[in-house]
Every structure is written in structure tokens, then in C-alpha cells.
Structure P
Amino acid sequence: MDIRTVGIVGAGQMGNGIAHVFALAGYDVLLTDISEDSLQKALATIDKNLERQVSRGKISAEEKAAAQARIRTTLKLADLGPTDLVIEAATERETVKQAIFEDLLPHLKPTTILTSNTSSISITRLASRTDRPEKFMGFHFMNPVPVMQLVELIRGIATDQDTWVTLHEVVKKLGKTAASAEDFPAFIVNRILMPMINEAVYTLYEGVGSVKSIDESLKLGANHPMGPLELADFIGLDTCLAIMNVLHEGLADTKYRPCPLLTKYVEAGWLGRKTQRGFYDYRGETPVPTR
């Protein structure tokens, strides 16, 4: 199938990045959210990130202008009906995602491919609640989307070969690399990454090291570009906890039990960078460890 128009549900951190890369690759993008403020913030972020690419010589000013001209916004989910491909990039809660697909289905073309940018939820289960499980896939981008090269493609049990081939070609056109993952909790990247972050939180919780020493140890001792607690703040502690819960419930193994300290931070509303506090406090000029 030839994909020309793309509908994106959710204008947050992931949604605006996905809109950015699709528009830059020549696709017409329709971005929707429940709030006009979110849509305007997304457009401002896309403008800033495209301008950064211009200043670094990665794209021209003309390419930036052309990409921005390809992005439209709407508050009406139904407006995404005529698009060839829909990417759901809403919050990491299954009930929210199911409600979005339910509201969207009556308006879709029969040929529209449905995808979710979920980082952990069962694609087979999400697909089963739609009228097109064979045209449903996991389409998991890494954050920040304009920078990270990987896209996880996850087949549900009913996903057909044509859908997989079509999305594989789309990933190539975006200039990114596809990794095929089976539909098991958290797929590949987060199946490996989140337990590492959770273990770092346990290391902090048990007093083995401070925030600073844990992050420095992994940066200098394992050559990681970012420490695990710093990375958790960047991802969002609520997202980390949600993925750990999916792993724990889906695989029924105690090694995936979320650290109580991670739960405590989320209960406090200290979710990382997006709330200005997590394992670091971001309210000053430089981030300060909170433990």
C-alpha cells in the first residue's frame, strides 16, 4: 500500500517528534490532541527542533519550511479518518488507547493501517478491539524521535505480511532502521532497558550509591551516554513504572517487580524533567540530585 497521509494521535513528546520526521520525509501529516494548547506547543517544539537541524547543516531552510507546510492540526479525532496510516501516540495506558481506537474506527477508510507507538502494551490485544487486526501493528519510535535511529516494528498475532512490508518501507523512507520484535511485554528495547533502570532505582533505594554515584558509574564504567536515573527522568518516571508493571504482570516474574522508591516518586508527582523534579531537581540552572 502507498502511504501518503499520516494521522498522529497525541501531540506530546513522542507525537510531535513523529510528526516532525514524517513531514521532513515528505508525508502529509495531520496531528490531533484534546487540547489546542498542546497542539500549539507541539508546533513550537517542531519549529525549534527543525531550526536546530538547519543550524547544524543537516537540512536547508527550504526543507524546514516545506516540512512545516505539510503539518496540519485538528482537535477532532474523526478528521483523521481519510488518512492512509494512523499512529496512536497517547499516554501509556491501555484503556486510553482502546478508547481512541474505538472513537476512530467509524471514520476510517477500509484500507487505513492502524498502529500504536506503545512501548510495552500487547499489540495483539489492542488489535483485537478493532475491526482490522490484520492491518494493526506496533510502531514504536525511540525518544527523541528526530535523533534516534531505531523503530521497533511489532506484529500482532493477526498482522498480515502486506502491512508489515508497507511499514518496513515507511521506516526506510524516514531514514531510520527497523527492528522486528515479537509481541511480548515491552518488546526488545524496554524489555532490556527498563529492568536496568529499575535495578538502578533499587541500588539507590538500598543505599548502595547516591544518584550522582550511580549515574557516574554507568557513564564512566559502562560508557553509557546518560546515567540510568538521568535517563529515567528524561523518559518520565510514570512511563518507567507503567512499563515495569506491564513486565511484572505479563511475565509473572519477581525480577520485574517495580522498586518501591520508583512508585513513591510517581505518587509524589515527581515524574522527571516534564514536572521539573524526579531523581534530579531541574528548577535551577543545573540539575541537582534529589537523593
Structure Q
Amino acid sequence: MELGRAGIWTAAFDAHPSGAAQAAAIELEGLGYRTLWLNEATGRDPFVMAGLLLSATSTLTVALGIANIYARDAMTTAAAQKTLAEAYPDRFLLGLGVSSPVLVEKVRGHDYGKPLAYMKQYLEAMDRAPFNAVGPSAPPERVLAALGPKMLELSATHARGAHPYLTTPEHTHTARQILGPDVLLAPEQMVVLESDPSVARAIGRSAISFYLRAPGYLANLRRLGFSDDDWADPKAPSDRLVDGVVAWGGVDAAVARVREHHEAGADHVAVQVLRGDREIPVAEWQDLAPALL
């Protein structure tokens, strides 16, 4: 499976009909992008959506960044993965994550417990799960949403690699050291194609404020040198934090940040364009394509 050096990560599709999402995926494929990442929160089922997008395209890889392991049991996830991998060879990449206590406990009503141990048990259960149907010709691949050292280590031993989210090139450098040289590292990077600092930072703040309620993200940001002062008001994180995790200022600024990740050891960077509204950022994808690809 070839993801390309840069792909697109988006959460914009849920605000639009499925047909519009399929049209956007076709546009991405035509622009030369090789990978499209989808998330899971409280919208469409990511496996169903992946199937819709794969059916509308012919070469695009659809990756999940990420499917919540508390949303379905391991056998169900393994079956969904194998179904898509058989139907669309080398075009579906499963990303799995533990999400956050807000979505797991308050929204879904599950016990968050010990997420690292639960993830390990879940992956082992996936590997044991029966599948009495025609499957893919080779075992399908998966990546983990990994931030801390132990989850990164698990990404190297129980998956193809890691898909860190809300991070910096400094985290990418550390992650590469933990993963070793032969494990996929595909961080997400938020970008805003806006040169006005106040407008760009406002868009960035709106995007990252939700994650500042999640202990895992906060712990990782502290490891990166940020402090509680940077999110004293979670709805108004500091300029320092926004600038650290969101690349803003136009195409050149976005491409420069992606290059930093590559130089730090990333194999692939999943670029998330932020607009400040819920429109699908097709125009921005078009602007980025010549420079990114």
C-alpha cells in the first residue's frame, strides 16, 4: 500500500450529503492525492463511509484516522476491515484509537479504564477473530493513534505503524526514535491558508479547543514543552500553542510544516485544512496539490 508523501485528512464530510463527499473524493483523486483520511466521532460510520468513497474512486486509498475501538467489538472491526480490504485491494488502511474519556464515557457510556491495556487486548482479539468469508489475499494493515511512548511501542509491535494527531515535528522526531526505522509514521497536520494572524489563529483555536479536554492530548502537549498556561481557558488556547500545532499563512507555510515532519522522520503527512466553517475545502486542496504533491 502506497500512501504517498502527503495526503488529506478531513472531518468535513458529515455536514454534507454522501454524494457530495464522493464528488470531493473523486476531485482529490483527480488532483493526484493518493490517500484520504476519515475520522470517527458522532457522525457517519467510518467503515460505511470508507466503502462509499472507495466505490466512487479507482486509485484513492481511504484511511481511518481513527476508528474508535470502544464503538464496536474486535471481531466486528476485523470483519469490516477484511471486507473492505478484499473488495478494494491495497486501498483501505484501518486506523484505530482509544479516543478520549469525553467520547467514550460521556457520549458512548463505556468505561475508559486502562486504554493501553485495552488496546493491546483488542488487537490480539482482532488477530484471533474468525472470518468465514472470502478475505483479502494478504493480512490487511492497520495503524494506531499513538502519542505517548508506550502506545507508540505498541504501534511498532502490533500494527504497521502510528498515526499521531495534534502534534508537532518535534513529536515526529521523538516518535521516529521510538518506532525505529522500518515502521510507518503518518502524523496529521492542521493548516490554515490564511495570512491574517488574528483570523488564522481564531480558526486554529476553534479547531483545537475540543481536544484540550482530553487528558491524553494534554499529556502529550506537556511532553512537547507546552504548559497548563497555554490552555488556562480551553476555548482560548495561547498563540504559542496554536502556532505550534497549526501551520497558517498560506500554501508556503503549510508545505514548510509538512517538510519539517518529513525531515523529522515522517513517511506520510495527513494534512487537515481548517476553514472556520463546515464547507468541504476543495478549493484549498486544489491550491495545495501542486506544492504538496
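Taking relative contact order in percent (Cα under 8 Å, 6 or more apart) as the criterion, which structure among P, Q has the greatest value? The partial results should precede the final answer.
On the way: P: 13; Q: 20.
Looking at the calculated values, the largest one is Q.
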- Name the one structure among P, Q that semi-axes √(5λ) of the Cα gyration tensor in Å, for residues 89-192 alone of 23, 20, 14 was derived from. Q
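Out of P, Q, which one gives 3.1 for distance in nm of label points 7 Å out along Cα→Cβ at positions 73 and 217 as computed from the coordinates?
Values: P: 4.4; Q: 3.1.
Matching structure: Q.
Tell me which of P, Q gives 19.2 when you compute Kirkwood radius over Cα pairs in Å.
Numbers: P: 19.8; Q: 19.2.
Derived from the structure labelled Q.
Work out the source of 2, 10, 17, 20, 20, 16, 9, 5, 1, 0 here, i.e. which of P, Q gives that when P(r) over Cα pairs in 5 Å bins from 0, in percent, for residues 33-152 alone is computed.
Numbers: P: 2, 10, 17, 20, 20, 16, 9, 5, 1, 0; Q: 2, 11, 22, 24, 20, 13, 7, 2, 0.
Matching structure: P.
Each reported figure results from applying straightforward, stated rules to the coordinates on display, with no laboratory input. The structure displayed is predicted, hence computed values, not measured ones. Cβ atoms are built from the backbone, for glycine too; each structure is taken alone.
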